[in-house]
Structure P
Amino acid sequence: MGRYYEGDIDGKFWFGVQSSSDADYFGVEGSTPGFLDYNFEKDDLDKVAVGISECKRYLEKYENKLDKFFDDLDGGYNNEMLTKVLGVVSEKDVRRILEWYARLQLGQKIYDCIKKQGWCRFQAEL
């Protein structure tokens with residue numbers, strides 16, 4: 001069972017890694033109850049870009065490894081596999097890195113949507 005977001009962009013939050021309110025990171029707070037409603041406008045594009053830059057800065061040496069890992073993935077994965085791929089010591093490190101990676105993907109979807117149509121609106125399940 002997962003939590004989804006849908007609207008101008010659609011997707012599924014990473015289980016056990018990504019909060020439903022993760023889009024708050026990009027400068028617009030979701031409203032409740034039951035769902036977080038996000039309404040990004042063209043004026044928010046710079047804030048989203050800053051958030052994406054922060055994600056990339058945090059992921060500096062991990063982003064390309066994760067891109068390759070998930071592009072080549074044929075089936076499931078676990079933290080032990082990612083510990084080896086990322087060269088980190090603990091599963092706690094893997095979780096932290098995946099949280100930033102999932103956030104980056106969400107931010108990029110938001111950014112691309114705003115660039116394409118001037119806004120991005122979606123609901124995130126709580």
Structure Q
Amino acid sequence: MDNQQKYKNYLLEKPYALLDFPFGLAVMVFKVKGKMFASVATDRASGLCALNLKCDPDEAQALRDIYKAITAGYHMNKKHWNTVLIDGSIAPTEIERMIDNSYQLVVRSLPKKLLKTMELGDWL
């Protein structure tokens with residue numbers, strides 16, 4: 001299984017996650033209740049899988065400082081989003097942690113009225 005398929009599957013395991021293609025078939029966009037929490041595409045320059053993930057601004061900068069494969073979000077708000085290039089330099093468990101964090105940040109921003117109708121278990 002290639003990285004794009006691996007992370008697509010992981011992202012779709014999140015409660016209420018849906019796959020959308022608002023930017024064309026080349027970019028998979030993952031949403032929860034209509035709000036984007038990730039995107040997956042192939043990086044044009046390297047040919048590698050790249051994920052855009054929401055992140056706390058301080059953590060976003062720290063991750064960019066630690067990992068060469070993490071940059072400010074491509075075509076996203078640079079303060080709140082990171083682009084993670086899947087080049088083997090970041091442990092898969094760390095990438096999954098970043099995905100989980102992105103999902104939680106978006107879920108927590110949903111209206112409280114909507115959250116009450118959702119069964120999210122440990123996601124809050």
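What follows draws every value from the coordinates through simple rules; no lab data is involved. Keep in mind that what you see is a predicted model, and the values were worked out from it rather than measured. Cβ atoms are built from the backbone, for glycine too; each structure is taken alone.
From P, Q, which structure was distance in nm of label points 7 Å out along Cα→Cβ at positions 45 and 93 = 3.0 calculated on? Could you put the intermediate results ahead of the total?
Values: P: 3.9; Q: 3.0.
Answer for the origin of the read-out: Q.
Kindly point out which one of P, Q the value -15500 was derived from, the read-out being helix-only ellipticity at 222 nm (-39500 (n - 2.57) for each DSSP H run of 4 or more, over all residues; to 500). Working shown, then result.
On the way: P: -15500; Q: -10500.
Of the options listed, only P reproduces it.
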Can you spot which of P, Q the value 2.6 was calculated from, given it is distance in nm of label points 7 Å out along Cα→Cβ at positions 85 and 109? Q
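Suppose you compute distance in nm of label points 7 Å out along Cα→Cβ at positions 29 and 77 for every structure in P, Q: which one lands on 3.3?
Values: P: 3.3; Q: 1.5.
The structure behind it is P.
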With P(r) over Cα pairs in 5 Å bins from 0, in percent computed for every candidate in P, Q, 2, 11, 23, 25, 20, 13, 5, 2, 0 is reproduced by structure Q
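Using relative contact order in percent (Cα under 8 Å, 6 or more apart) as the calculated read-out, with 20 as its value, let me know the right label among P, Q. Display every interim value, and only then the final one.
Details: P: 45; Q: 20.
This value belongs to structure Q.
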